[in-house]
Structure I
Amino acid sequence: MKVAITAQGPNLDSPVEPRFGRCPYFILMDTEKNTVEAIANEGAGSGGGAGIAASQALINRGVKAVITGQVGPKAIRVLQEAGIRVYHATSMTVRAALEQWQQGKLTEIS
């Protein structure tokens, strides 16, 4: 399963970025292959529609869960329609957010 975490930097020790559509990076963790990949959010600086563009980019990469601080109503609708579950995490590193998600400690955003 692929999980995407919004991040302020390109590694597991970066803080979770609270903004979904305008986060600088997504850290993608493949829990089956145990691989980690950082991708720059190309829509972060766009004038509008950043959340929808970010949602589509993650859908195209096969993501099944997102961990972030907050996500707008249009973006969350796109994610949920694609079957992607969205979880809330702030004030921690990407690594800590992943650990809490794996332990079932993060709240799902609906």
Structure II
Amino acid sequence: MLASAKGKFLRGSGKKVRQVVDLIRGMKANEALSFLKFVDKRPTYYIGKVLQSAIANAKNKGLNVDELVISKACADDGPRWKRFRAAAFGRASEILKRTSHITIELDLKKK
């Protein structure tokens, strides 16, 4: 791991974010950024932000961005925001607004 970035408490369930993260794992960093623009899923916005942050961290360390590969990308479940909605017969039903934590690590391409 040469550079990494984390996004915490981001809206979206871990299961849905993992679907997109699995697509970019192992790709070159620049390819993954352009690939995310064409994936029609909501978590691509957050994943793109975290990936841009990891690339900026690598640039700050003086690394060549063209040689970077996503070595580790994971999406874990975060805490759930609990809300209530009115239900029949004066009851309340619970709504769970799910969050996730995204971690992306970049490494040099292995030859």
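Nothing in this text is a laboratory measurement; each read-out follows from the coordinates by a stated rule. Worth saying up front: this structure is predicted, and the values here are computed from it rather than measured. Cβ atoms are built from the backbone, for glycine too; each structure is taken alone.
The value 2.7 for distance in nm of label points 7 Å out along Cα→Cβ at positions 27 and 99 was derived from one model only; which of I, II is it? Corresponding structure: II. Among the shown structures I, II, from which was the value 12.2, 37 of Rg and Dmax of the Cα atoms in Å calculated? Source structure for this number: I. If relative contact order in percent (Cα under 8 Å, 6 or more apart) is calculated from each of I, II, which structure is the one that comes out at 29? Corresponding structure: I.
Taking -7500 as the value of helix-only ellipticity at 222 nm (-39500 (n - 2.57) for each DSSP H run of 4 or more, over all residues; to 500) derived from one of the structures shown (I, II), identify that structure. Value -7500 for helix-only ellipticity at 222 nm (-39500 (n - 2.57) for each DSSP H run of 4 or more, over all residues; to 500) corresponds to I out of I, II.
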